[in-house]
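So, here's a batch of structures to check.
A short reminder: the numbers here are calculations on the coordinates, not readings from a lab. Computed from a prediction, not measured in an experiment: that's the story for all the values here. Cβ atoms are built from the backbone, for glycine too; each structure is taken alone.
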Structure I
Amino acid sequence: MDARRDIAATDEDSEPVAPARGAKTPRTARGERTLRALLDAAAVEFGERGYHEGSISGITSRAGVALGSFYTYFDSKDAIFRALVTDMSARVRDHVAPALAAAPDALAAERAALEAFLAFASSHKEIYRIIDEAEFVDPDSFRAHYETTAQRIAARLAKGSESGAMRPGLGEVHAWAIMGMNVFLGLRYGVWGDGAASAEVAREANELIAQGIAARAAD
């Protein structure tokens, strides 16, 4: 991922930055672009070097901005790391959202969500190292990432039950189980990858959700 950005780009070229714990809110479109560049650069820096070896100077160098610009938005390396965890969590959500919206039913939505997540993990492999390190660097952000993800899945399951596409009684345990499956499929096929098609992996996982793994009695 190339973290360098032309911070003088047009507003249409800038990617909105989700509110992130640890970041100061930009007041201009140019500020939004600078903050986006810093977060993208931090993803590369921490993804390649880890939190402890990563540095503020490495982030600003990758972002192509002055050191002073960093302190306009962040007080410390810890602050940008915390903001990055929140930002990456939001980016996963936003990447998956269109696939969910286009799905014809609740079961298809889970398949579409996993396929979109696998694609995201494949092109943003650094997310796993960053989220894993958050467990020790910033446990609150680590926990919030997974809790909010599980809550979104639980809400989808509840809607699926209401529509009749899924059985009643689905709740938190089922949401966490699906999330755990998705996380490790993302690691295996998105990050480690061996050429397996995201669509096929998502189809097989969706079949597991729909049919379970118990043998079926003969008719």
Structure II
Amino acid sequence: MKVCIGILTAAVVFAVFFVVPPAEGLGYYVRLAFFHIPLAWVSVLAFFLGAWWALRYLKSPAPILDRRSSRAIALGLVFAVLATLSGAVFSKLTWGAYWNWDPRQTTIFVLLLIYGAYLTLRSAVRDPQKRARSSAVYALFSFLTVPFLVFILPRLYFSLHPSPILNGSGSIDMDPVMLVVLVAALVDMTLIYLALLKYLVARPDKGGYLDEP
């Protein structure tokens, strides 16, 4: 698996810098999108997985489910931070400032606060069972905000952010080469995330304050 991920990552990086054509209005700055979009996608996937394992824990408490949920969310927060940073760089290059409180920047900032509070909760509750249960409940309710903050609210207001790939008419508006590379980048980033998650779940000693007694 590591070899496959390495080959795919190398292929995606090569394609982004040497195959992808410049985009109208963005030029070669569009290259950042092939890292920013997959990072954002993985963060949503991570929060979903965290909520899914949290639900399973509430139905049938088991330490492994709590570990999967907490690792999924913690790792997802890392990807969300990286998505925010890459978005800030794109903002600086295209709009002249790292941060403009654009609707999408504002909603992801709120999302970071919500899941940052999840980590604070994990570190504040000492009893393992109480920590696992309270974290599971928080993970479920937190994920209810994700579709609203990521997909709904930003579309309700004017945004400097480029139009999403799936436009208002429901069709995909992207150069075919770019689309192929983007799909490859999404698959690659997802595999990287799942590999890291598998490693963290298999190593309880890597939990740090997520599992402090």
Structure III
Amino acid sequence: MEKFIHIECCDSTQDLLKEQLSLPGPDELTVSCEHQKSGHGRGNNLWEDSPGTICFSMTVKPHQKVTFTSLEISLLIQHFFFLKGKDIKVKWPNDLISAEGKKCGGILIQNCGPHLIAGIGVNLLQPNSHYGGIYETSFPIEKKEWAKELSSYIRNNRYDSTDELITDWMDCCSHLNQEVRIIEGDQETAGVFKGLGPYGEAVLENSQGTHHLFNGSLRLI
């Protein structure tokens, strides 16, 4: 049975979830907030909060191929909003892209003892033009209810088949067959994004051949 906690403010829902997991209670746990001050992004990045942003963290079971877990969660969020009439896209490895082509969400998977934690940030509305929002018109946002509905959808619609997951992810990919570059530290690889490899890695093709890249930040050329 899932336990759901919603609070007014915290530094990070992931950190709060880790604290809760150290206490006796159910393994299925979701923590959300009205305002997150220091949300975690990939690497050393921070996730920027705003009045139109849903921020929550939840325990998740790994996909049968654990390296596909963040891809699966991002795809399930895409499905959730598609059912609400919003056709957002996914971007390797863990981002959501608005109809205007801007980042409107991200997923960060972390290990916490025997648990996997998914930190999720989604911009329903976004006043900062550098980022994207799923909705164009402002409306009252009940963050607790959005987090409960979205986390419940994720828990109840997990993929059993990795092959089906790959097919659906490719259908929703924002940059399939486009020129991209993937940056990891000091290394940069440019090429055409051809899809996902057997471990969820990015597959790029260029004049030097086919490249399988497991980490990095993807940017369009």
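Work out which structure the value 1.03 belongs to, where Rg/Rh (Cα atoms, Kirkwood Rh) was derived from one of I, II, III. Source structure for this number: I. Looking at structures I, II, III, which one was distance in nm of label points 7 Å out along Cα→Cβ at positions 97 and 129 calculated from, given that it came out as 2.1? That value comes from structure III.
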